[in-house]
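For reference, the structures are reproduced in the following blocks.
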Structure P
Amino acid sequence: MTSSEDLHKRRVAAVARGVGSTIASYVDHAAGGTLTDLEGREWIDFASGIAVTTVGNAAPRVVAAVREQVERFTHTCFMVAPYESYVSVCEQLITLTPGGFEKRAALFNSGAEAVENAVKIARHATGRPAVVVFDHAYHGRTNLTMALTAKNMPYKHRFGPFAPEVYRAPMSYPLRDGGLDGAEAARKAIDVIEKQVGAGNVAAVLIEPIQGEGGFVVPAPGFLPAIAAWTAEAGAVFIADEIQTGFCRTGQWFASEHEGLEPDLITTAKGMGGGLPIAGVVGRAELMDAVHVGGLGGTYGGNPVACAAALAAIETMRELDLAASARHIEAKLKAALSDISDDGIAEIRGRGAMIAIELVQPGTIEPDPVRTAAVSKACHEAGLLTLTCGTYGNVLRFLPPLVISDEDLDRGVAILRAALR
């Protein structure tokens, strides 16, 4: 039988060095809240494939739907020969996303592709060029989305030049912006936009309701509504990037709901597909329909197998009430983390099953990326799969599948406690 060591040798000879992996072991199978490697070693999964396997790996309803669709047909390209499941996924997006206005949706392959298309739609509908994004933001790895992303290494380093007409405003980061409340932080951001860009030039304001790669930063209450209100007054498009936060991850179907937001456009991917690649843009009908016929699409966008998986994943989320499960996970994780006595933990934050701790030098808010990496490595060695993030590389993020058992959550926290020590 192939071992992880043997497979790693093959990988070194075949896979480009620029593609990294968090752990050196190779997965054999996975289910619920655990992964098992080729040697039979089990890992508690606090990563979910970066917030993808929300309904668990190999979720029964998803597996059955994919198997049935594969037997019927695997691809026609919706732009060539359309099919019902694409329409059904768009209908689900329209129903589930916040906003009582008339909506339309379109499907794509990845989160970055969804973001690019949302920007295209906003520029086309407004006739304006500028896109405003925020400090610590992450929006993808394509040329345009690298421009939208804040962090240089590893995402942007030596990959430029990047797409123009992208402008960055300060984000509400309660731990690091001097304690500004939401209204004050919004005024600071708006002042930058008005001075450096000009309201009349802004096509879109693009923001993650809770930042992902940037460090699971939850903006101060009132920040997002104030930014959305200014965007509307400026005649621009407010785009919520819900690629990591969407589909029950934060305890609501979409994180925008926590502050009563009704974004003009929402981008989604990750947890939407139950493990298969699919993404979408959904929003106001007058914006989505502004683009000429043929202006949106792509060969694989809304692939029928991925659509079948998405419909099954959504039904699983409804049936199991996974938004409630996310709130339960939040309560358990925050309580357990709060009991850890550690002067290096500056903040425990997040919503639902999107929780993080930021590690600093004790007595300061100076980031401690070295310890963060060491703690994460110790977790991996003990059988807990964790991820780091943050502009400063000093945040441990926890993204368990929403079907994880309480027993596995408790086991994971115990490993984390030991790793911190």
Structure Q
Amino acid sequence: MTLDDTEVLIIGAGLAGLRCARVLRGAGRDVRVWEASDVIGGRVRTDVIDGFRCDRGFQVLNPAYPELKHATDVSALRLQPFGAGVAVRREANSAVWVHPLRAPTKVPAMLAGGGLGPRDVVAVGRWAAAALRPTALKAEGRHDTSLRSALDRAGVSGELRRVIDRFLAGVLLEDEGVTSNAFALLLVRMFVLGVPALPADGMQALPRQLATGLESLITLQRNVAELVRDGSGWRASDGTHGIRARHVVVATDPVSAARLAGVAAPPMHGVVTDWWAADEVPSGPPMLWVDGRSNPPGPVLNTAVISAAAPTYAPAGRHLIAASALMAKDGRAPDESVTRSHAAGILGGDGTRWSLVTRHLVPYALPEQPAPLSVRRPVHTADGIWVCGDHRDTASIQGALVSGRRTAEAILTTAS
């Protein structure tokens, strides 16, 4: 087996690995990227099926992520935003809870519509106030607790509590409220500053843009089977091809990183997302919908008529609906007919004529982020392997991009 040589080998072409490669390449370093899959992007992928764009596990991109503007040309992504706020299925009707900073004139009507009273506003303000001030957010991190405990302490209850719980369950991919409250507030801050959106070409557009100019350095379908010391550097092999590198960066999912680099893998949350095509859909705002009822008749965390917010996701004259639910720890997922019925009920329609485009089961969708929040985990192991990914920073696109840059900058410091 012949061996190639490079200064830095990056294993994994997800967001963190691509960001790391771009920073290193921009500094003039010799870099190679090996990716086990047949396409770049890691967990951020888009399947195009019969003209429908279906992201692997429903994802959105928040343009308020600070690292995004440093890592990408956001305007080139041609973002299509959802409505600012959330639509709520109630016991007898539905309600739209608007983003108060983006639609202040609609706030009085929202409050008059029921479900939100002065006491609720005070309670949620008490909980979320720290998200608006960076210094307060840092202080919250020093006294971090679980999201559930923080909401209890603030007195958030009733329908408002159910909506917050279910909305955040769809973001955090856990419905027990055990996630770090400081992390939840970081996300709330991003929702305050930006409106989630979808790129015109699907979420895959993000890793594709990160890979621009790196195409000749990326080799697909190279699954590293062996990683061993080779003098002062490393030797990696997929059983057929080998490469020597002074530095190795493991930028894989946490489970693979544990195998290759010996770092502890955090517990992972799984999600199932169903995508349906329809000729007709219920009328309603182009928002994310959640079930605010006290006894929801199904497992759906959130649902949306995706094509209403992002027309490029469906062929002309057709509609695309998505709904997400949690996967059990043993990998089980609710039946598609169950999620379809629940999603249709949340949207206020009949899903019997929806046709399934695809179903995505993503068992390792998001690392657990427990309290107390640890924002910066080491990116260099005692054995000398570099590690990056959202499991080293925050469990988000922001965290993956920051981790990739942070690892590259550390390598440059070491190599200088």
Structure R
Amino acid sequence: MGHSLTRARDAASPPPGPLDGIVVVDFSRVLAGPYCTMILADLGATVIKIESARGDDTRQWMPPSVDAISSYYLSINRNKQSICLNLKDDKDLQTAYDIVDRADVLVENFKPGGLKKFGLDVSQTSERWPNLIHASITGFGTRGGAGMPGYDLLVQALSGFMHVTGEPSGGPQRAGFAIFDVFTGLHAAVGILAALHERGLTQKHAGQSVEVNLLSSALSAMVNQTAAYTAAGYEPMRMGNEHPSLFPYGPFAAKDGEIVICCGNDTQFATLMAALGTPELASDERYTSMELRNAHREALRASIEESLAAKTVEEWFAELSDVGICCAPILTVGGGIDYATELGLEPVWSSEEPGAYPTVANPITFGRTPAAYRLAPPALNADNAAICDWIATTPRKDHTQ
């Protein structure tokens, strides 16, 4: 099996994860790629993060920070090993090759063709390592958009997302985080897992290239909004917190703030009307179907908010929840984490390991082989010696056909 590639661990080591034995060499940086590889690492894969001497850009993205370490970097790099390599240096490039020799998966987000001068372009890795799974993440694909920089904000603009986000009377609005980097990282992880599954079924042409890009991921993730255009020829517009197809569905004013209420069908609407003390509105001819409720939104909103004005958000949250109405107060990020904790979801991972800071836990639950948190996000080049020792004591993978 070779040398075990580890750093300091807690006394009680976690059990092997479902991807135990899989080695991932990670040439990616910033968000989509590192998010993908962190998911794989949480599930048991050994992930070796190859960085330049400057390190992943997100190491410098501050504020916020903790002990002069970027919280952005901390959020997407746990369970990894870090080694600094200058691919323009022959010795360092050979070390990179030695790592790939022992890897199952390579993940990178260079511009298309950017790795060709190092012999690590997908067209080259498929020849040298035919059993390797090579996952490429780009902003706009490898054809007409090959030269475009892959920033999430550009994709939010070009995909139409910003056009449909914001108040109707206001300007386009970005999301509160790099939403399509995250979706693309998830798509990359799904593609890699599918390729690993295929490789497990057959040894013929076991290698596989996996390509994802931010724009395609964005258009897929926008589901009903993009389908409105492709299937119905309808161009969605900004509606603020309104839903284009559902009402009541969004925030409504109560005595001391706003409460989100979601009614997806006629039965839920009737239950809501009864809970608000206006059961007669459920049979009002203006509101007897979703289509009619959408057509008479403003009149219905006025009636709902007239009833809600009698009590606080907290009071309505308790009362409406008790009768099965989907509703929620609008919390801060900290409030959301605290609420998840109250529900027993254990949303935060923390450890006594040196260099470990609390971060949000992996959301996937397995009955037998749970996600595990073996390593804190690595300091730059922290694992150089351990990785070199691992190379020296670990056989190459069989990358022949």
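Any read-out appearing in this document is the output of simple, stated calculations on the displayed coordinates, not a laboratory observation. This one's a predicted model, so the numbers in the text were calculated from it and none came from an experiment. Cβ atoms are built from the backbone, for glycine too; each structure is taken alone.
Between structures P, Q, R, where is FRET efficiency 1/(1 + (r/R0)^6) of positions 159 and 351 (r between Cβ atoms, R0 = 30 Å, to 0.05) highest? The partial results should precede the final answer.
Details: P: 0.40; Q: 0.80; R: 0.20.
When FRET efficiency 1/(1 + (r/R0)^6) of positions 159 and 351 (r between Cβ atoms, R0 = 30 Å, to 0.05) is computed for each of P, Q, R, structure Q gives the biggest number.
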Checklist entry - Quick one: Rg/Rh (Cα atoms, Kirkwood Rh) came out at 1.05 when computed from one of P, Q, R, so which one is it? => result R
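Distance in nm of label points 7 Å out along Cα→Cβ at positions 199 and 311 computed as 5.6: which structure among P, Q, R?
Checking each candidate, the match is R.
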Checklist outcome for this item: Working back from 2, 8, 14, 18, 18, 16, 11, 6, 3, 2, 1, 0 (P(r) over Cα pairs in 5 Å bins from 0, in percent, for residues 15-174 alone, computed), options P, Q, R, answer is structure R
